[in-house]
Structure I
Amino acid sequence: AEEFAVALSLKSHPEARVWHDRVPVNALNERVLQWRLAIYLKDKDYEGLRDAIQSLPVAIRQGNQWRYWLARAQEITGNALVAQQLYEDLSDERHYYGFLASARLQKPVSLEHEKLEVSVVQLEQIRNHPSVQRAYELIQLERWVDARREWNHLLTQLDGEEQKVAAYLASEWGWHDQAIWTLAQIGHFDAVGIRFPLAYKDILGRASQAAGIDENWALAITRRESNFRHDAYSSAGARGLMQILPGTAKQLDTKNNSWRRLNDPSVNVRLGTHYLSRLKHRFENNWLLATASYNAGYYRVREWLPEEPVYADEWVETIPYHETRDYVKAVLSYQQIYRMLGGNEDNLFEQVVDMTIVETE
């Protein structure tokens, strides 16, 4: 039942709902629930969506996604006061749905962040650890793989509080990918300043200005793609800060784009921002569609565009690729965070809630 429900949902088949109804409650998983949501949104059945969410087990319907879509369904079906309370509860939280809820209420965004405080004594204890000293020397020698291995070994010897101090130290060194990864490992997500560093800001700022795009967008893409790891690479062959594929690099620049050259931050960022600018232009300046294309490819996103206008938040939820769906949500959220860290309190998501997505010529 699960496989038929998902397969038929992907094809927008009229029998998809029949199979969704046959999936027992104890067999519900994220994949099935996502496509159940997509069906209701594609059918514009907001009453059905409202009732379906309210019938979910409490542990599921208390999730951020379901709280937002229950609020949205309540709003559209005329229950404005109920919707407003749901939006209020979400709007104080730092995530994609919290930012959407703030935009719906036209209220300031909450970052819910805190500065990571460490004492001089704690810092010196970690700094003097043999593994830390070895990792530092390996960084100076630009032996990045060995340095990361040493760091991973270090973390196995530290408790949670000591790992926080280690993350602080890595950030102090400018080793941002390890600082971000270390905090993620221990579930410490409120140290926004360390988790969202203004790394390579000069390079990203100059390249973004030259490409005519928002610097915060470029920062958000880079944060999602590599966590600011300049020598990052993927199984598909993407390289560097903005994860440029050699084929894409060749289209953008006829020079010899070896992996060493693509690992050069200035080269990589120049190519990445230029590619973002090109995608945005091809989608008539719609940066949300350009974001999806940066992950899934231009022609794939074109296939997903609806013939009739669809609200942007609904379109994002119906993106067929799980990776791209999460990617778009993350980049939009990161872009908002970087705007606020730069002193811009405006909610980017006010543009999202007013946006519609439709197929263009």
Structure II
Amino acid sequence: MVGPILEMTLIPETELRKATIAIFFDMMQCEFHSTRSFQRFENEIITKLDHEVEGGRGDEQYKVLFEKILLEHCRKHKYLAKTGENFVMLVVRLMERLLDYRTIMHDENKENRMSCTVNVLNFYKEIEREEMYIRYLYKLCDLHKECDNYTEAAYTLLLNAKLLKWSDQPCAAHLNQRDGYQAQTQGQLKEQLYQEIIHYFDKGKMWEEAISIGKELAEQYENELFDYEQLSELLQKQAQFYENIVKVIRAKPDYFAVGYYGQGFPSFIRNKMFIYRGKEYERREDFEARLFTIFPNAEKMKTTSPPSDDIKNSSGQYIQCFTVQTIRELPPKFKNKTVSEQILR
């Protein structure tokens, strides 16, 4: 019943919303009295709300009414006061992120869409909603591929692969959301993900990571699956990756710290700092030009010091941008040994 009633409450008619949102409290009470919790109701409303908001339903007024009406009901209830209030605030936080995501979904600037997607998926991770977390991981992966950020696409898929075991344990439907994956077990899905991850690390010239993932997969082919044909193919790829490390020149990118300060920025980047990797051979001036094309009204900060509260709370937009250096920490195996500079780099 949650889906149809949620659809009804989302109709943009204030009086209808006021009259129907309270039904959710009745549903919470009903489940609570039979199971001493309303976990199924909570799971269902979070899942359905995500799809409804992304589909264009819901707005700021709905979020305010939802919070006001349900909090009033929960606080009057002897047993649901605390858990009910926690649930309402959870849904309100989710709605804030989903409304931001919907607003930015069609933004031409893919970096903004990435930041907003990360904001949503981190929230789902925080509240341990694995199905929704994976759903947004795939959205983020697709965005990275659109921008030719193949290394980041690989790392994103790796977050999903880490949730899986090398086992014959049946693969739950929510783990197998990707079109093109045909997996009955967690081990099969993990294998397919690893093959795709290796492919993206190769395209991103991150051959060291491709070799590392390949070794783990090779162990499965050799000692668990006994698939020597796949093992042979994988080892040939690894041989090529080692050769690439030694022979292919990789551009050394610059890295930039970028802080977005002021209330004029969207909530998912407001008063936060990020590290960006520049494009190959991109200078800071060119990177900044790209940045201020996205936010033409922003003012450039002339200091690298943390901003004052006045700037953070102002209604404007202030961007802080400066070059940062990566810390070079060599693996222990390279210490005190003569190693080719190409490999060290």
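Values for this structure:
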{"read-out": "Value 23.7, calculated as Kirkwood radius over Cα pairs in Å, assigned to which of I, II", "value": "II"}
{"read-out": "Computed 10 for relative contact order in percent (Cα under 8 Å, 6 or more apart) - originating structure among I, II", "value": "II"}
{"read-out": "Winner on distance in nm of label points 7 Å out along Cα→Cβ at positions 21 and 229 once structures I, II are ranked, highest first", "value": "II"}
{"read-out": "Read-out Rg and Dmax of the Cα atoms in Å, for residues 213-332 alone, computed value 14.2, 45, structure in I, II", "value": "I"}
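Laboratory data are not the source of any read-out in this text; all were calculated from the coordinates shown. Given the structure is predicted, the values throughout are model-derived calculations rather than measurements. Cβ atoms are built from the backbone, for glycine too; each structure is taken alone.
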